[in-house]
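FYI, it's all coordinate maths here, none of it is from the lab. Worth saying up front: this structure is predicted, and the values here are computed from it rather than measured. Cβ atoms are built from the backbone, for glycine too; each structure is taken alone.
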Structure I
Amino acid sequence: MKEESFFSYPEDKNVHSYFASGIIKENGAERKFPMKQVKFIHTADLHLDSPMVGLRHLPKIIFDRLQESTFIALRNITDAAIQHEVDFIVIAGDIYDEEDRSIRAQAVFRNEMNRLADKGIKAFVIHGNHDYLGGNRIQIDFPENVFFFKEQLETAAFIKSEGTVVHLYGFSYPERHVTERWIEQYGITPGADFHIGLLHGHFEGASDHGKYAPFRLSELLDKGYDYWALGHIHKRALLCEQPPVVYPGNPQGRNRKEQGDKGAYIVSLSESGSEITFFETADIIWEEIVIDGKDAARFNDVYQLCLRTLEENRRGGKGVILSVHIASLDSSLNEVKEKIDCGELLELLQEEEKNESSFVWVHRLTYEENSVINRGELIKQSDFYQELFNSIEHYDDITTALTPLFQHSQARRYLSGMSEYEKEKLVQGAEKMLLELLHKN
């Protein structure tokens, strides 16, 4: 799937066609010249061996596959690098999920780097806030095709056989919390045809992500680089078209906040411009979907509607973990609501999926009654409601909120831990109460 293509065209398109093919007309005669160009893959935030916190409730076969998914995504990146015969890959931070970098994660990463080495493909790597350089850990050796940037900003040179020279600039986090404006240290080292910046950091004003190594877009553009390979934000974003300033996002979603297609970019830089192409790498996709339940008159209608939704979201060879919200359900369908509330419909939808290689596992099933208080109508009234519902959908700190209750000297004697289903119902009840109060006022 092509994301964007950007070229700089001379006004005379005939001149460009010759230029792009490595031929130029000079006084009526054609003269060939070697065109400078380089092709590489840009990825970031691999988070190898991520523990997938809070997902133990999934069936073992699905949970095990989810645990392997970050490794599969890395293998897919290596496969693409070999298939497309790139010159090198760049990894913009957070190769590992934790600072201790498990031996297994290092071994898998090294094996993939060895595969690249066998094909003459190099790798340029920076460490981010999750896998920073400081601390004590067991480390294994890597092949010579891998260049790890150190804790001070440095320049790495890549030289192709025909003479094209690329300078890559970057640094690895010396510690977890890097809040200084490292962008101010970046500059140009003369002598290269192309300049590529690697930075694991926070684009100011774009998100509430950890504000490490912050930068403004204007600061990146002022450096005069041909490409900025960014990392840290797990949602892919093209901050600038020319030159490309790119967050590839993480190659494998790990929870319901990291939804949609995940992958990396193949980047081509040449004297005629740049081209970037997105390709998918994730083995498991997280999705949220809203279905219209206003025409459902009985339980079987809702059940069949959900089954169709599962089939529409099935992807050949990949797994899908799906959150389903049924909108505009008739408030008089008490039996249907009871089957959803007790989790029976959810269990019915999950029944056959655990043994499917292309599974669609519904991990969350909610509904909204077709009543006076309607999400869709409220969102139309004000952006406030859109923000409110987004906050509710992604609220996952209920354990902290309930800590005073569970630590109360009297109450804790009568309380046990809460299941995921009970937490979901508590949030739903809080939402309903809040909307009723807002509507009343």
Structure II
Amino acid sequence: MNIYFITFGCKVNLYESENMKQNFVNHGYTLSKVENEADIFVINSCTVTGTGDKKLKKEIRRLKRIYPDSLIVLTGCFPQAFSAEAEQIDGVDIVTGTKNRNILPELVSEYITKRDKICCVSKYTRNETFEFMSNLGYENNTRAFVKIQDGCNMFCTYCIIPYSRGNFRSKPIEDIISEVDQLAKSGYKEVVLVGINLSFYGIDFGKRLVDAVEAVCGVNGIERVRLGSIEPEMITEQDVLRLAGLKKLCPQFHLSLQSGCDKTLKAMNRRYLTADYEKIVDLLRKNFDNCSITTDIMVGFPGETDGDFEESLKFVEKIGFAKSHIFPYSPRKGTPAANFDSQVPENVKNQRSTRMIELTDKSTHKFLESQLGKEFPVLFEREKSDGIHHGFTPNYTHIKILTKNSDKSLRNLLFYVKILELGKDCCIGEILS
């Protein structure tokens, strides 16, 4: 039978989807590249926002309308956090959460035999261990993601993740090394370490994130190691000094901010203040040459006044991010902030989003300008039909190279490039002979 995967959400979900694909193939199923050839749809859900939940349900309705005889499997964060609601969605035949996904092929076989709806969502326990997952490759990707951490105990007031992912748990270092070694042997030159709250890697068995990074950097064949999104509160000066000694580690750090206002950070139950955040940014920039700092910024959190927002704007401008993801606060059912007084009106949130985006776009332009004239090793990832080669520098600057520099595919190859001019959210360069 043919299976088509649909994945919502973050890089962790992408990693888990790839693992589930391999599991189905190992059980004799065939992966479909186009949905109209599929007998079974597996939807790996995200539930970070209520808007995301609406998109998920809309997608399920669409699939059932177009393919009424198909089998639909719903898995991931949404059913884990809201199992009763997920079980009531019309058209879904099998429901699992962020657990039990290793037995999905067996659940599909059971459904095909009995034709009775299956709901298999297990709650997390306090002593949960890391679920073994391993990927040997990513279709059409030259960069491989490696999930090394899961769960979160921080309970930010706006976030549903602790309810959908359980407590902190980490992948043993020996398992990480084994997986990355297999990826290297498969031809991958770059890996990205990801997790639900990556900074807390190893807290469950006396290790730190830097221990895992050092181990991965020691794997032969891997030339680049990147970090996924990290939280500021677990990054110490000693960590930064150790990381700076790793030549394979890319100088690009996605350091989640959420707000540049201390009052708002406290209301969010974030465990740092802007002074702490700025100190970490300064440490990274001091120890990593030409590093890029990227971030996430929320606007319109309940109780955020005009003055609070102005404070956040000033801090964001002061830091000068290479790239930022801006999003308005969206009430998340099941979280404390959804019931806070002083919810910010939608029109005000939209106005603040626009202003923050304008500011951070200028910051991005300034960062790209600072790269002009510099030379970097670029790992090329894809070649579009227009003949432009696309790749990324170690600090994750998007580079475009015109066909005249090379008529052959540069995919998964490293070349030194000189940056000549600015493009739209990228830089234009030429390969050095």
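Hey, distance in nm of label points 7 Å out along Cα→Cβ at positions 182 and 310 derived from one of I, II reads 4.6; which structure?
Working: I: 4.6; II: 5.7.
The value was obtained from structure I.
Work out the source of 22.3, 65 here, i.e. which of I, II gives that when Rg and Dmax of the Cα atoms in Å is computed.
Working: I: 25.7, 95; II: 22.3, 65.
It must be structure II, since only it matches.
With relative contact order in percent (Cα under 8 Å, 6 or more apart) coming out at 13, pick the structure among I, II it was computed from.
I
Out of I, II, which has the highest value for distance in nm of label points 7 Å out along Cα→Cβ at positions 86 and 270? Show your work: numbers first, answer last.
On the way: I: 1.8; II: 2.9.
Once distance in nm of label points 7 Å out along Cα→Cβ at positions 86 and 270 is worked out for each structure, II has the highest.
Out of I, II, which one gives 1.3 for distance in nm of label points 7 Å out along Cα→Cβ at positions 46 and 110 as computed from the coordinates? Numbers along the way, then the final one.
Details: I: 1.3; II: 3.0.
Structure I accounts for this read-out.
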